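Scrolling down, you'll hit the structures one after another.
The numbers here are math on the coordinates, done by the rules we state, and not lab data. Everything numeric here is computed off the predicted structure, so don't read it as measured data. Cβ atoms are built from the backbone, for glycine too; each structure is taken alone.
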Structure 1
Amino acid sequence: MNKTIKEQKAVLIILLSNIFIAFLGIGLIIPVMPSFMKIMHLSGKTMGYLVAVFAVSQLLTSPLAGRLVDRYGRKPIIIIGLFLFGVAELIFGLGKIIPALYLSRVLGGISAAFIMPGVTAYLADITTTQERANAMGYLSAAISTGFIIGPGIGGFIAAYGVRMPFFFAAAIAFLACMSSLFILKEPLTKEQLAEISAKTAQTSFISDLKRSLNPLYFIAFIIVFVLSFGLSAYETIFSLFSNQKFGYAAKDIAAIITISSIFGVVVQVFLFGKMVEMLGEKKLIQLCLIIGAILAVASTVIANFLIVLTVTSFIFLAFDLLRPALTTLLSRAAKKEQGFVAGMNSTYTSLGNIAGPAMGGILFDVNINYPYLFSAVILAIGFGITVMWKINNWKKA
């Protein structure tokens, strides 16, 4: 497509709405999970397994989804992902037995693995190299915004029943599925898809992992892992850390997360493109990694509420800027392999989302400060890796 983003506003709005709805649906259920646990008589261990099942399902499906995106097109994979997401939420809302909840989480992981690569590849197809940074910034902002307002809407809807947020999430997913079906057009021709598919016809999960070790991609994928590992470890123990160390109540923690998230979204929407123009993706990534590491250490020694809010806001901002910067770089390197790269991006994200919370929880039981200190070490290592990162040849892509 040769049109600019401004000339494709309807398409852009649909794509961003799809991602927004998926993450809104995830956020919707957060306020009702404690009540849902009591109703279903679920143990903490079972809840942990349900989280793990989602991440593992997404991890295993992501490479396949990336290949399907390149083989059958972006539009059908996005539509299937949204449909599966709606089904997953509906099953969870209707579920009366634990196996049904596991089935829901498996489908949820598969849907996430389909939606993210499909939308990312579609955006890369319809944007020029110059526009891509802004487009990926919008994508990241849509994700963050869904997380921000999801819990608030979920809490309001829960007044009508503890299962209502799940039904609402299913309804908006099916609505997004239908709008995508009728409004989106496949950005690639059958000939282009056939050419890409011919290159990926013999691939498998193992072969895709081996391809991800290509120097052109590998360091970027490692940083993706570092990002998801550090962010998930930080977010997983943030509430416990804030409550036990500072004595913050739920409303205080909610205020910090909400304000920090809004700050990140505003910067992403209005400043991300300009920051990429000024610094370039590599320097922006390095800046975010080192700031994240320093502030993670600072989090262990501060106490004043305003200082905690400020530090947390900039940590979240660092992570929020890392994501679109990495995605922009990877989409540029991918050229005609957008599906593969988007799928592996999701795979490495899933690996971090599995390992981060697990390690964070283990370290938290040893010492309340250890998860943040360990996250700082991981981010610092990530910064060290980028020093040896050669990406000049990407600029020709």
Structure 2
Amino acid sequence: MAAARWPAIIGLMAILLPFAPFPARAATLARSPPSSTSSAVFQLHGDVYPTGHYYVTMNIGDPAKPYFLDVDTGSDLTWLQCDAPCQSCNKVPHPLYRPTKSKLLPCANSLCTALHNGQSPSKKCTSQQQCDYQIKYTDNASSLGVLVTDSFSLPLRNSSNVHPSLSFGCGYDQQVGKNGAAQATTDGLLGLGRGSVSLLSQLKQHGITKNVLGHCLSTSGEGFLFFGDDMVPTSRVTWVPMARSTSGDYYSPGSATLYFDRRSLGMKPMEVVFDSGSTYTYFAAQPYQAIVSKIKGGLSKSLKQVSDPSLPLCWKGQKALKSVFDVKTDFKSLQLSFGKNSVMEIPPENYLIVTKIGNVCLGILDGSAARLSFNIIGDITMQDQMVIYDNERVQLGWIRGSCSRSPKSIMSFP
């Protein structure tokens, strides 16, 4: 979904476009029957600033080769830049994925139909032998290609590995921001949304893991990701029923009332979406302006507003800052209340960053400037808490704790 997945500030939900040809070369809700009791676990790397995203290493193909994929719960399609041959690709960490015709997903496949769902009848595959796609994100980044199927090597908690054949995008024409030739720190994107083409949904269909996802993003440049529900803490998790977003099939806990320092801002509840593909948190114009006003009104005279290329609203101290904790007492916590006993606490370290030059900046951005119609909880606000997307019980949960640990220690969380 949103920000800095590439060099842009926002790179949000995907919008399917017309196709191009492959080159001639707290609720307790009903649970679905369990498909597996194991989970796949991965180490994460990245940060909110300056990298702007968290990524996982996926081993794909036979023999398996490593690829860095940006973790995105705000879109469904997983894709790799690939040499099909490539018409427009960015410089990426690993050699481009090379498809073969035997790997092409036919147009008649149900995943192709699901991917194209909502398109007008005239938008069809250019060939029945392949499934074309073109996807665009709200930072104007895009990927054009075909769907392929290949083996994924997934490490399970029981120390075994499985190698399911999963479908994903082979992107041979990428446009990233304003420069299609930009250097990218990842090889592609890991789509973990709610749709059937999502890798999470495919793993459920294969009977490998339940349709449950969790991630823990550390402020220290690491974290962990898991598929399956046997790693979900059995207590202290704040659960909220998953709501149907009015703006699309995204992970939403519904509407929340926004508080500043535990005091209501007097605004109507705001629809919220959880999006690991968004670096920053985005509020609609009214709550954004209200928060900015409250923050500015409570600052000490030692902080002066200053221009910084990193973010729109920044301050400098009497000396260069090294950490958000240097100025934490100057800022108050925010709260999002989703109902009785369902509150997400947002302390200053979950909405501020300190830049390379030692300024402190607000990591909540004006969503209206990015043409968003709702509010996004991005990586900055999800740091150092496990966030759980439980599609089996149709609920979202979170629990605060350090994410700077190995995935093996997750069961002792927090």
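Which structure, out of 1, 2, was helix-only ellipticity at 222 nm (-39500 (n - 2.57) for each DSSP H run of 4 or more, over all residues; to 500) derived from, given a value of -2000?
Comparing all candidates, it corresponds to 2.
Ranked by distance in nm of label points 7 Å out along Cα→Cβ at positions 38 and 366, which of 1, 2 sits at the highest value?
Structure 2 comes out on top.
Taking Cα extents along the principal axes in Å from the coordinates of each of 1, 2, which one would give 65, 46, 40?
2
If distance in nm of label points 7 Å out along Cα→Cβ at positions 174 and 262 computes to 3.4, which of 1, 2 did it come from?
The read-out was computed on structure 1.
Quick check on the output: 18, 36, 26, 17, 3 is P(r) over Cα pairs in 10 Å bins from 0, in percent, for residues 110-165 alone, derived from one of 1, 2. Which one produced it?
Traced to structure 2.
To which of 1, 2 does the computed value 2.0 (distance in nm of label points 7 Å out along Cα→Cβ at positions 230 and 278) belong?
1
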